[in-house]
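Take a look at these structures.
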Structure P
Amino acid sequence: MSSTLIADRTQRPPITAPVAFDVKLTPYERILLDNGVPVYVLRADHYETVHLDIVFPAGEVFTSHVLEASATNALMKHGTSTHSARELDELIDFYGTFLDAYTESQVAGFGVYMLSKHLPKLLPVLWEIITDPVFPEEEIHLYQETKKQQLRINMKKSDFVADKLMDEVLFGPKHPYGRYEQEADYDSLNREMLQQFHRRHYVLPAAKIFMAGKIEDQFINLLNQYFGQNSPQSSPARPVIPAPETASSHQLSKTIDEQAVQAAVRMARILPGYEHADFNLLLLLNTILGGYFGSRLMSNIREEKGYTYGIYSLVYPYDGQYASWLIAAEVGRQVAKATTEEIYREFHRLTSEPVSDEELQVVKNYLIGVLLGRFDGPIQQIKKWRSLILRGQTDEDHRRQIHTFKTATSEALLDVARRYLLPELFYEVVVF
């Protein structure tokens, strides 16, 4: 064996910081079906699996009833005109497939993970679920009773109640981002409501399709055969997002268990959405505040004070216009007030002192490292493309975010902290 092939174990290999990497997305292939449905494809012939995601403009923002979107999506796979719910489950299980029926604020759809060799058998099943659900009365009743039981259990959990209350405080009880379900909402679900929502929003060619993995040309032909032939009966609706109706009081406390020893603490405010020029800087600032294990909130409230096992903050974008900045922790009941005081103390530090170069470099490396991990493989990459495309963004927006993460200065973060980390704009919810 040549000596040039033997690693020199006496020499440490070079270490490259994550910020030195060029975080690129693999370009996708865009194919239009006969009826105009776009298919975004990332091929990886060395894979044996395929991820298929079919997305519709059928999210919660389109509904007048709080459960209309989620119940329709969940019950579509519970029976068609030719297969019962049990038969559909058995077909999906037989091929070792995972079917994810999901509802988000803007969209809803179905994600499928399967061996590529099974796609020809499973695509007709998926098409049947999407185009021909019958919403059997017995399945609706079972869904209602199961969900009501889950809700009763969850309403006894302080963290669940606190999250729901905070949404309502920020946006108002009638806003699509602020409302949450009650038992009576499940009782008011009916078959006609679900059928109408399905007819209005699961409309071809309003869909977008994302595929990654081992994709043969015949798979595209099959997609066209099933999803490329239907013309829309009507144009899909466009959501109108109302202005938030934020609560007048900045502090809300609720007791659901007089004997509780823990309290769920939530602090939040509304932020501009992902279209705003400050959004990427806010993501970076949030990471410093409470977005990773070494964050300031963790170091103070967990490591130094011992008030909690974990505390975190996140910036959650609802759409291009609205996002929220949320801080969450479960703490001892007797230290709930002290926890909020320490959170405000960290606000003050970030608005009065520049972040050190050392801390900023650690956070930049963390963020780029997380992104590198999330883009590992075609399935992860197509998910990122999905996020960009559904937002109406491009690779340029992705590159702009990476550039911000790599080059942001302490001065820029101090400026954005002073404009957004304002205690008077945050709301507090504590649930015992």
Structure Q
Amino acid sequence: MGDTIFALASARGKAGVAVFRISGPLAHQAVGRLCSVPEARRAVVRRLVWQGDVLDEALVLVFDAGASFTGEASAELQVHGSLAVVTAVARTLGEMPGLRMAEAGEFTRRALENGRLDLAQVEGLADLIEAETEAQRRQAMRVLSGAIGRRAQVWRQRLIRAGALIEATIDFADEDVPVDVTPEVLALIDGLTADLQREIAGTTAAERVRDGFEVAILGAPNIGKSTLLNALAGREAAITSEFAGTTRDVIEVRMDLAGLAVTILDTAGLRDTDDRVEQMGVARAMERAQAAELRVFLLTYPDEVLMLTPQSGDIVVLGKADLNPNTPGAISGLTGQGVESLVSRIAERLGTMAASAGAMTRERHRLAMLRAFEALESARSQIEKPGGAAELVAADLRQAMRALDMLVGRLDVENLLDEIFSSFCIGK
């Protein structure tokens, strides 16, 4: 019998409602010590009484084992959110024999251990808790809904079929097998590798949706990069002046742009200089800009050549439109001319990148799929080799299956759990 845990699941501080969660074999008994236990999955208002003292009137729900988030018998107490009520209820639960305060992420960990969630869904839940933008919310919900697990299960069934066909040739090696299984096995491998290639290619974009895109503003000194950053941020995020070279370090501003998490980078002006500090700023600017998903170049004049060459998809515009208001396509952070158009262009470019995102959202997912892909390629090579050993093909298929099982946490995940659950709050 496991411990019964409890925790405040809502945010700390004064609020209209505070929610306590209780999970474990003594959950219903704990509720029964405070009030009469309501029918399972039916919310009822009850007066909570402990040792003759009325703690609060609360909305009480209980869930039977197998029908709750954790998979255990559990309960929720939705009390008034004053600090005094929350403290009193927490103290009372802590005094009950057999109950203890939950650790960070322990409710979700129990859901994983009891088969209510797979590892990918746990990661999706963590991403949902951290989501700041609409795109992040949608992506996290897709993972939490089990999209990765469903895809992995389809792949697993294909591998099982391919493995069974190969195993049949091993079992009947001394007999004439009436059907050549090679075409079907190769077709299954080809379909799997094509799926894996698509998902591997989409992992980078999915990670960017989850972690955020970076957009670097580049140009010569005093072209208006910091002014543009301030216009985009809607505040004085960067110091501006009439003196060239004011920005020495990379200044970052995070924002929600068309539902995407985006960090705008204001960089040092690109020029040759004898100032060692400014040289460091220019080097750092070029390094961060090259690593960014998108670059916006502000030019002093149309045919200006900068120290960094724009890449395909980068945005190139003329700066300081306030000094040249009749120049088509020019932009000014000072007057706002062209800023709205620039924002639309940035959103369009990043939206195109985000559209290629697959279901897999983490480097762990990419590596697992890559291992499966390599195992399948090895199996194909062995099949096509004259005199290739069926035993080696079967071993490669089993290796691919083990790699895919890691996606949903069927094996070899203990070393990941502490890291994942460390990001959860106590009540989750």
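Computed from the coordinates by the stated procedures, all read-outs in this text should not be read as laboratory data. Please read these numbers as outputs of a predicted model, since none were measured by experiment. Cβ atoms are built from the backbone, for glycine too; each structure is taken alone.
Tell me which structure, out of P, Q, gives 4.7 once distance in nm of label points 7 Å out along Cα→Cβ at positions 123 and 187 is calculated. Before the final figure, lay out the partial values.
On the way: P: 4.7; Q: 3.2.
Derived from P, not from the others.
Say we calculate distance in nm of label points 7 Å out along Cα→Cβ at positions 11 and 283 for every structure; which of P, Q gives the highest result?
Working: P: 3.8; Q: 4.3.
Checked P, Q; max of distance in nm of label points 7 Å out along Cα→Cβ at positions 11 and 283 sits with Q.
Computing relative contact order in percent (Cα under 8 Å, 6 or more apart) for each of P, Q, which one ends up highest?
Details: P: 21; Q: 17.
Comparing P, Q by relative contact order in percent (Cα under 8 Å, 6 or more apart), the maximum is at P.
From P, Q, which structure was helix-only ellipticity at 222 nm (-39500 (n - 2.57) for each DSSP H run of 4 or more, over all residues; to 500) = -15000 calculated on?
Of the options listed, only Q reproduces it.
Quick check: 33, 19, 13 is what I get for semi-axes √(5λ) of the Cα gyration tensor in Å, for residues 323-394 alone, calculated from one of P, Q. Which structure matches? Intermediate values should be presented prior to the final figure.
Numbers: P: 33, 19, 13; Q: 55, 13, 8.
Going label by label, the one that fits is P.
So Rg and Dmax of the Cα atoms in Å, for residues 67-258 alone, computed for just one structure, reads 19.5, 62; which one of P, Q is that?
P
Computing distance in nm of label points 7 Å out along Cα→Cβ at positions 91 and 403 for each of P, Q, which one ends up highest? Provide the component values of the computation, followed by the final result.
Values: P: 4.9; Q: 5.8.
Going through P, Q one by one, distance in nm of label points 7 Å out along Cα→Cβ at positions 91 and 403 peaks for structure Q.
A value of 24.3, 76 was computed for Rg and Dmax of the Cα atoms in Å; which of P, Q is the source structure?
On the way: P: 24.3, 76; Q: 29.1, 88.
It traces back to P.
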